[in-house]
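What follows is calculated from the coordinates using simple rules that are stated; it is not laboratory data. Note that this is a predicted model, so its numbers are computed, not measured. Cβ atoms are built from the backbone, for glycine too; each structure is taken alone.
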Structure I
Amino acid sequence: MSAGSIGPAWQAVVLSWNGREDTLLCLASLRAVAPKISIICVDNGSVDGTAEAVREQFPEVTLIEAGGNLGYSGGNNLGIRRALDAGARWVVLVNNDATVDPGIIDGFEEVARARPDAGLLAGTVLTAEDPPVVWFAGQRVNLRLGYSGRPRGYGRADGPEYARCIDTDRAVGALMAISREALAAAGLLDEDLFAYVEDVDLAVRARRAGFAVVVAPGARARHRVSASTGGEASSTHTLYYGVRNTVVVFERHAPLGRPGTLLRRAVILTTFGLHALTRTDRRAALSAVRTGFTDALRGRLGERGVH
């Protein structure tokens, strides 16, 4: 473990799992933000030389080696705890397959000043291709219905309509800032979920604790979607964890009677099943949805396939 210099206010946590080149690009983009931010990199037991490369190329970064794959929640929680112990007022989570704009802290600070009630600040996330399109600029979460739809602006060209500070139901783990106060009130990421939907769960808990979730349009990143699990179009992990954790989180926060629960489960299963049908690996995708749904009903959480 190498200890870097840590500032008291804004600290970024980058989680890596066998994503060496992505992680190095992400850290390089964050280095350009310094000295406004200090960086913590948590390596989730990579075997591709990530930890060694970070230690060599980014000596100023605090490197935490988890020693195994703790999942998105467990790995990020290690970094969050370290940041809080070092006095951070805001912890910025950045996916290792994202690169941030140099002005992210200015963008976050502008909204934090304007909205002192905010506990989560949702960054604006664009895709990595040129020209980029919007991937996330806020999103509604309908806990009772079980379907939230696509994020605001998804797939559209970036424009002035996404330059407004607005309230939203959730932030996304690719780029979000969480205040010390919100973490104290709502708690850390749920490690039982392992990966996916944990950001929705945290946002719901924070809102119920009295904090707003607000889009920070000036805090921006470009994201190579789901690279950590093989890419959104090729990995079935997004489907497995997505359907499982959606059922678990929505039923946790919005319990319904038996008819309502069955209807909501049907909506969730249908939504993910239809998405699986659009993929070239249709059989594997449908199997992932079926297994994830079954595991949700049986209370099998944690890492996929480890029970």
Structure II
Amino acid sequence: MALSLTTALMWGLLPVSIAPIFGSVDPITITYYRLAGGGTILLIWIYFQKGMAVKANFTWENLPYLVLAVIMIAANYYLWLIGLKYTSPSTAQVMIQIAPMLLLIGSVWLFKELFSRKQFLGLTIFVIGLLLFFNNKLATLFDNLNIYSTGILLLLFAAITWAIYGLAQKRLLRDFGALELIFVILMLASMLFLPFAQPHQAFVLDSLSLGLLIFGGINTAIAYGCFTAAMHYWETPRVSAVIAVVPILTLFFGSMQQLLWPELLPPEPINNLSIVGAIIVVVGSSITALSRNTKAV
């Protein structure tokens, strides 16, 4: 429970802490520092936890899956960040909840897993929650391709790329330890951004912006490390159900930010029905995660 809650806290904090530095650091450089910083911290963690006894079996057979996982996680990080830039922290976290739903559907399709009636109910509740969350924007969301609707599309693509990454990771875990695999994927993905990043931007930041940028890398390492450990000590459905509260945590942290540091970010453009929708999204995600694949529909 503690590890799962730590993961949820880190992911809930992430958009609120990253969004204030958009004006000072470009998205490619932010993504590079998140991936490289997270990978470096994980390397130190792996070394002190296991020494050099690591499980990382590179073969020609798993190479295509590794390449796919690296490309998809790189695309996910970048698309999510641009989507966040064009929308808002709570919108980004609600939309990315589509990812585990797509992963579930992909597992049913590729791995012949069953889709239970309770999972179908959870998916239905999830969709209703999404419609309520965007209640005040549905009429104009896709009438014109404005910045906000472009951000929504990018977040949808980010969810798709994460689901593909999750399916590739599921295959790679046969040959890699969980932390070793995350380290390899993060470091290789960071190399994709290095030629286009401008690392020197970090050296001219004020102390607050530099601290937020560093926190992005620390956040990535802690979130993925605790998530992996939680999956080891606790059942996957329970971990997923706890992590589903991320949108609510983002709404809470956004409210705290508005009270304490209102100059960092503009207020969230949401109403009470949107908040109810976010809660329903969490309920739908939790029902889907906690439902066991015992009966197919």
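A value of -24000 was derived for helix-only ellipticity at 222 nm (-39500 (n - 2.57) for each DSSP H run of 4 or more, over all residues; to 500); which structure in I, II was it taken from? The partial results should precede the final answer.
Values: I: -12000; II: -24000.
Corresponding structure: II.
Work out the source of 44 here, i.e. which of I, II gives that when relative contact order in percent (Cα under 8 Å, 6 or more apart) is computed.
Working: I: 19; II: 44.
That value comes from structure II.
Ranked on mean count of other Cβ atoms within 10 Å over residues 59-66, which label among I, II comes first with the largest value?
Working: I: 19.2; II: 12.6.
Once mean count of other Cβ atoms within 10 Å over residues 59-66 is tallied for I, II, the winner is I.
Just checking, which of I, II has the largest value of distance in nm of label points 7 Å out along Cα→Cβ at positions 19 and 67?
On the way: I: 2.4; II: 3.8.
Going through I, II one by one, distance in nm of label points 7 Å out along Cα→Cβ at positions 19 and 67 peaks for structure II.
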